[in-house]
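Each structure below is given as C-alpha cells.
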Structure 1
Amino acid sequence: MKVIICGAGQVGFNIARHLAHEKNDVTVIDRSEELINKVRNSLDVHALVGYASYPDLLEAAGAEDADMIIAVTLFDEVNIVACQVAHSLFNVPTKIARIRAQNYLNPQWKALFSRDHMPIDVIISPEIEVAKAAINRLEVPGATDMIRFADDRVWLVGIKLEDDCPVVDTPLRQLTELFPDLNIVVCGILRNGKLIVPSGNDHLLVGDNIYITSEKSHVNRALGVFGHEEEEVKNVAIVGGGNVGLFLSEQLVKAGNKFNVKIIERDELRAVKVAEQLSKAVVLHGDALDIEILKEANIQGTETIISVTNDDKVNILSALLAKEMGCKRAITLINDHSFGDLTGSVGIDAFVDPRQTTVSSILQHMRRGSISSLQSLAGGEAEVIEAIAVDSSPLVGKPLREIKLPTGIIVGSVIQGDNIIVPNGGTIIRSGDIVIVFTAADMVKKVEELFSVGLEYF
C-alpha cells in the first residue's frame with residue numbers, strides 16, 4: 001500500500017514506523033526540517049520538507065498513485081485542506097484526518113466532511129478517543145486498560161499483578177483447573193517492558209501486566225482472582241477543563257446519578273465556560289497542585305482522580321498529590337511515552353496515551369481482510385483485533401489444535417451468534433463467527449491473511 005502521511009510529530013512518526021515495518025510504501029511530509037531529519041535517520045521511508053496541503057508537494061510525494069493520505073499535522077485546517085487537495089487533484093481513494101477542534105465536529109455540521117463538501121473518509125478526534133479510554137478505565141476499577149469488542153459483549157482488560165495476587169507463580173494451564181467457571185483467556189503478558197504471548201506453560205509473576213479477554217459479565221470475577229476487588233467508582237475529580245476534560249465530564253454527567261463529578265481548572269475564563277456547560281458538575285477554579293484546592297474538592301473522599309491537562313508533569317504530580325491525600329486511584333493523560341513507563345512505579349494506577357489511541361484508530365483503517373476493529377497495546381508491541389471469519393479462512397472448519405497458529409498469535413474469544421466461547425484446542429470456528437485475536441505486532445500480517453478472502457496462509 002502506498003501511503004502519504006502529513007505531519008511528522010509523535011502520531012505521524014509512529015504511524016510511519018508501523019507502516020514501514022510492514023513493508024508499505026510510505027512518504028512523510030512536514031514543514032519542520034528537524035522532524036523530517038529524524039524520520040530520515042530513523043525510518044525506511046521517503047520524507048519531504050514543506051507544507052502538506054500544497055499541491056506540488058503532494059504531487060512530489062506520489063499522490064497520483066497513492067492509496068491513502070493520513071493528515072495528522074498540528075493544524076486542523078492544514079489536515080482538512082490536504083485531504084481536499086488529495087481528493088480534488090489526485091483522486092486519492094482514502095483520506096484520514098485528525099481534527100481536534102470540537103467546533104468542526106458538532107453533530108449539526110455532520111454533512112461538512114461528506115464527499116460533496118470536504119471529502120474526508122475518516123475523522124480522528126484525539127480528545128474524544130482519550131476521553132472514551134478514560135471512561136473505560138473508570139468502568140473497571142483495578143484495571144490498567146479496558147477495551148470493548150463485539151458490541152460491548154467482550155472486554156479486553158489489562159491487570160497489574162501485585163504482591164497479594166493469589167495466582168502468581170501458577171502455570172496458566174492450571175488456572176482452568178483452579179477456577180473452572182472462570183471464562184477468560186490470558187492473551188498477553190507485559191513483563192519488564194517485554195511482551196510475551198503466552199502458552200499454557202508460562203507462569204505469572206508479581207509485577208506482570210497481563211491482558212485477558214472475557215465476557216463482560218465475568219470481568220469482575222476475573223479481577224478478584226488476580227487480586228483486585230476495588231470498590232465501584234462514585235466520586236470523580238477531573239484535573240483540566242480543556243477539550244478532553246470537558247468531553248469526559250459531559251459523558252460522566254450523562255450517566256445520570258452514577259457519578260459525582262468535580263473539575264479543577266486553572267484558567268478562570270475556561271473554568272467559567274465549563275461551569276456554564278456543565279450545570280450538574282462542580283467546577284473549581286484553581287491549581288490542582290495546590291493542597292487547599294484539593295481539599296476543597298474533597299479529594300480524600302474521592303475514589304478516582306483523572307488528570308488530563310496538556311502538561312504531563314502537572315498530570316503526574318497532581319495525581320500523586322491526590323493519592324497522598326487519600327484519593328484511592330489515579331488515572332493520568334501522558335503524551336510523552338517515556339513518562340508512561342514510569343507511572344506504575346511511582347503509584348499511578350493507569351494512564352492514557354493520546355498517541356496510542358490515535359494510532360489505533362488509524363491502523364484500524366489500514367488493516368486488510370475482514371477486520372472490523374483493533375487496538376494497539378503495550379506501546380505498539382501488540383494489537384488486539386476483532387474480525388469476521390470468512391469461508392476461505394484457514395481458521396474455519398478445523399479444531400484450533402489442528403491449525404497450529406504461529407507463535408505470537410492467540411485467539412481470545414469466539415462469538416457464534418448469541419454465544420461467547422472461550423476457545424480451547426477443540427473449538428471449531430465457523431464462517432461468520434466474530435473472532436477476537438491478540439497478536440504481537442510483528443505477526444499482524446499473518447493475522448490479516450487469516451481473515452482475507454482467497455489468500456493462502458500456510
Structure 2
Amino acid sequence: MLKIYNTLKNRKEVFEPITPGQVQMYVCGMTVYDYCHIGHARVLVVFDVVYRYLKHLGYEVTYVRNITDIEDKIISRAIENGEAYDQLTERFIRAMHEDSDALGVLRPDVEPRATEAVDEMLKMIEVLEQKGFAYQADNGDVYFAVAKFPGYGQLSGKKVSELRAGERVEVDMGKRDPLDFVLWKSAKPGEPSWPSKYGDGRPGWHIECSAMSRSLFGNHFDIHGGGQDLQFPHHENEIAQSECCNDEKFVNYWMHNGFVRVNEEKMSKSLGNFFILREVLDSYRAEEIRYFIVSSHYRSPLNYSEEQLDNARSALQRLYAALLDTKLTALPQDNDYQKRFEAALDDDFNTANAVAVLFDLVREINRSKREQQERQHELASLLRHLGGLLGLLQADAEEFLKSRAGQSAGLSDTAIEDLISARLQARADKDWASADRIRDELSEAGIVIEDGNDGTRWRRA
C-alpha cells in the first residue's frame with residue numbers, strides 16, 4: 001500500500017487517486033535561462049522515480065512537467081546577452097532535454113510551456129477579479145489580494161501576521177498589502193508582452209503553473225511536486241489563486257524534495273558553491289550522479305561532494321560486478337527481495353532503503369555464482385529489474401566497468417588490452433618483475449585487473 005508524505009498535512013497518507021487506477025501528476029519544471037544544475041538534477045530524478053514506480057504499480061499515469069519560458073530572469077538574461085528571449089529559451093530547452101536524457105529521465109507525458117497558456121492565465125485572472133480576489137493597481141499590474149483568502153499559509157505553515165510584520169516579501173508600492181503577489185505585469189519597453197483587458201503585459205510567475213495544470217487536469221488533481229524551495233511562496237500562491245478561482249480543492253498530495261547542500265550549506269550562486277550538471281558530467285557518468293541522488297531519501301538534504309560521487313561510483317561498480325557473466329531469465333517467484341524493495345518504495349518512495357535491498361541481493365548473487373548458477377541468473381535478472389525502477393543497471397555490465405567519464409585523458413581500451421597481453425606474456429615467461437611492473441603501471445592509471453580461471457578481467461577504478 002503506497003503512502004506519500006503530504007506536505008499539506010505534514011504526514012504520510014495512504015495514496016488514493018481521485019479516479020481509481022489513474023494518476024494525474026504535475027511537477028514544476030525548469031525556468032529556462034541557464035543550464036541545469038545539481039538541484040535541478042535532483043528534481044528530475046526524484047520525480048522520474050515516482051513516475052516509474054506509479055506505472056510499476058499499474059496506474060495509468062499522466063505526468064506533466066512544465067517549462068517556464070517567460071519570467072523576469074529570462075528577460076534579464078536575454079537583455080544581458082543581446083538576444084531575443086525566445087532564442088534564449090529554445091537554446092536552454094534543448095540543453096535541458098540533453099541533460100535530462102543523459103540522466104536516464106523519462107520524458108513527461110506532457111511538457112507545456114508557459115507562453116502557450118497565456119489565454120488560460122488571463123481567464124483565471126479575470127475570474128479572480130470578478131470574485132474580488134484580484135485588483136489592478138495604478139501602475140497597471142494586477143495583484144492577488146492575499147488577505148481575501150483565509151487559507152493562505154496552509155502549505156508552508158507560515159502565518160500571514162508574521163509575514164506581514166516581518167516584511168519578508170518584496171516591497172512594491174502598487175500593492176495594497178505587502179503580501180499581495182502579481183498576476184499580470186504591465187508591459188515595459190523592449191520586453192515581450194501579450195494583449196489583455198488590463199493592457200499589454202505578461203503573466204506573473206505563480207499564475208503560470210495554475211493555468212497550465214488547470215488546462216490539462218481541470219480544477220482538481222492528484223499530485224503536485226517540486227523542490228522544497230518552491231513550497232513558499234510559489235506553491236502557496238498556486239493554492240490561493242486556484243482555489244479562489246475554481247471554488248474547490250486544488251491538489252490532494254503535495255510532494256517536495258529536499259535541498260542539495262554543499263559542505264552543509266544550501267547550494268547557491270551567491271555562496272560560490274553552484275555546480276552545473278554538464279560540468280559534473282565531465283568527471284562523472286550520468287548513472288553515478290543518478291545513483292548519488294537515489295541513494296538518499298528524496299525529502300532529506302543531499303550533501304554534494306566529490307567524495308559522495310566517488311562513493312556512488314564504487315557502489316555502482318559493486319552492483320554491475322554482480323551482473324558479470326549472467327544472462328536474462330525469468331524472475332524468481334515469490335522472492336523476498338522484490339517484496340522488501342517494493343515495501344521501501346511504498347513507504348514514501350524510500351529509495352535509500354530500496355538501494356540497500358539491491359546490495360543484499362548482490363550478496364546472494366555472489367554466493368550463487370559459486371553454488372547455483374541457474375539461481376544466479378534469476379537473481380541477476382531480478383537485480384536488473386529492480387534497478388530499472390530506479391533508472392539504474394540497464395547498461396552492459398562489462399562495458400560499464402570498462403568505461404568512465406573523462407577517460408580521454410587516461411589510457412585507451414586498446415592500450416590497456418596491450419599492457420594486459422604483455423603482462424600475460426611476462427607471466428608465461430616467468431618474468432615476474434615485468435609482470436608486477438605492468439600491474440603497477442595499470443594500477444597507477446586507475447585500472448584494476450582481476451585474474452581468474454577464465455583469464456584476466458579489467459575495469460576502471
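Nothing in this text is a laboratory measurement; each read-out follows from the coordinates by a stated rule. Treat the numbers as computed from the prediction; the structure is a model and nothing was measured. Cβ atoms are built from the backbone, for glycine too; each structure is taken alone.
Supply the structure label, taken from 1, 2, corresponding to relative contact order in percent (Cα under 8 Å, 6 or more apart) with the calculated value 15.
2
Matching task: 11.5, 30 is the computed value of Rg and Dmax of the Cα atoms in Å, for residues 14-85 alone. Pick the structure from 1, 2.
Source structure: 1.
Computing mean count of other Cβ atoms within 10 Å over residues 94-101 gives 17.1 for which of 1, 2?
For mean count of other Cβ atoms within 10 Å over residues 94-101, the value 17.1 is produced by structure 2.
With mean count of other Cβ atoms within 10 Å over residues 30-37 coming out at 21.2, pick the structure among 1, 2 it was computed from.
Of the options listed, only 2 reproduces it.
Starting from the value -14000: which structure in 1, 2 was helix-only ellipticity at 222 nm (-39500 (n - 2.57) for each DSSP H run of 4 or more, over all residues; to 500) calculated from?
Values: 1: -9000; 2: -14000.
Clearly, the read-out refers to 2.
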